[in-house]
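These notes open a run of structures that come right after.
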Structure P
């Protein structure tokens with residue numbers, strides 16, 4: 001009789017262990033599903049904000065005489081950080097054909113407030129080098145700005161030069177992007 005009770009006790013223990021394992025796997029699955037849906041929602045919200053920013057820039061440029069605009073003219077970032085902004089170009093040249101615009105982020109002409117940091121080491125801004133735009137249209141493209149870990153804390157100015165068109169209707173615009181690198 002005593003042997004039979006010991007066997008039932010060990011059977012009860014193993015059933016309890018199986019139930020706990022099933023509950024743990026279920027909770028893990030629920031947790032992973034929650035995390036996945038949270039991050040997917042955040043990604044979709046970010047894409048919606050990007051589209052909204054793009055549409056806002058197109059509307060702003062179509063309503064103004066400006067030909068070039070940035071979504072942000074001043075950025076504040078930490079070393080090792082990267083940010084995305086948008087560059088918009090409006091083709092209001094007197095041409096019935098599509099115009100190729102050249103975009104030049106002039107790293108060599110980057111300047112710093114501190115005269116000791118004249119080389120702007122570790123500051124980088126990148127975007128497309130050319131964009132074809134139909135007459136009357138506005139093109140919006142991403143620009144990736146990074147402050148590498150070697151960047152000195154300071155405020156920098158990087159000129160962005162846009163040219164396009166054929167004489168007599170030519171665009172030659174420069175906008176400055178200001179980047180403040182924090183400690």
Structure Q
């Protein structure tokens with residue numbers, strides 16, 4: 001099976017990084033998620049994932065297999081979390097080998113937001129990815145609304161300062177004219 005290709009990024013698309021060394025699984029994830037118009041980025045190992053992350057911003061979710069050929073997903077998540085840009089990006093672990101409660105708990109301790117066991121139920125995967133994508137969109141909308149509000153507040157402050165200066169100038173002019181009028185009387 002051919003490796004799923006990275007789609008071109010459109011600013012309106014939710015970006016999701018999928019790290020999976022098994023091309024069949026990666027293809028299945030792509031098939032399950034591509035209908036939602038996500039920008040799916042694929043890496044087959046930790047090294048590729050870290051290289052992709054160097055040129056990626058606004059990532060909504062990282063879906064990673066725990067057993068990767070170079071380092072495991074747990075160690076990868078620790079490395080990802082060291083980068084401030086990705087500290088808050090949800091990580092969803094998927095594993096068919098690391099399935100004990102201890103493994104799952106370790107995943108959560110290392111910053112996983114979720115953990116799925118192979119074979120993956122694609123309805124559950126789609127629902128979880130959609131939930132994280134929705135949360136990401138809402139956070140981005142709130143951040144934009146906050147920025148818009150801050151910009152409006154700055155503009156309002158400039159307008160208020162201008163009105164205060166105009167009011168002071170009018171007040172000064174009034175007192176100047178008042179003094180002239182008093183002198184005439």
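Taken together, the values in this text are just the output of simple stated rules run on the coordinates, not laboratory data. A quick note: this is a predicted structure, and the numbers were derived from the prediction, not measured. Cβ atoms are built from the backbone, for glycine too; each structure is taken alone.
So here's what we get for this one:
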item	result
Distance in nm of label points 7 Å out along Cα→Cβ at positions 20 and 164 - structure with the largest value, from P, Q	P
For helix-only ellipticity at 222 nm (-39500 (n - 2.57) for each DSSP H run of 4 or more, over all residues; to 500) computed as -13000, the structure of P, Q it came from	P
Among P, Q, which structure scores highest (criterion: relative contact order in percent (Cα under 8 Å, 6 or more apart))	P
For log10 I(q)/I(0) by the Debye sum over Cα atoms at q = 0.10 Å⁻¹ computed as -0.57, the structure of P, Q it came from	P
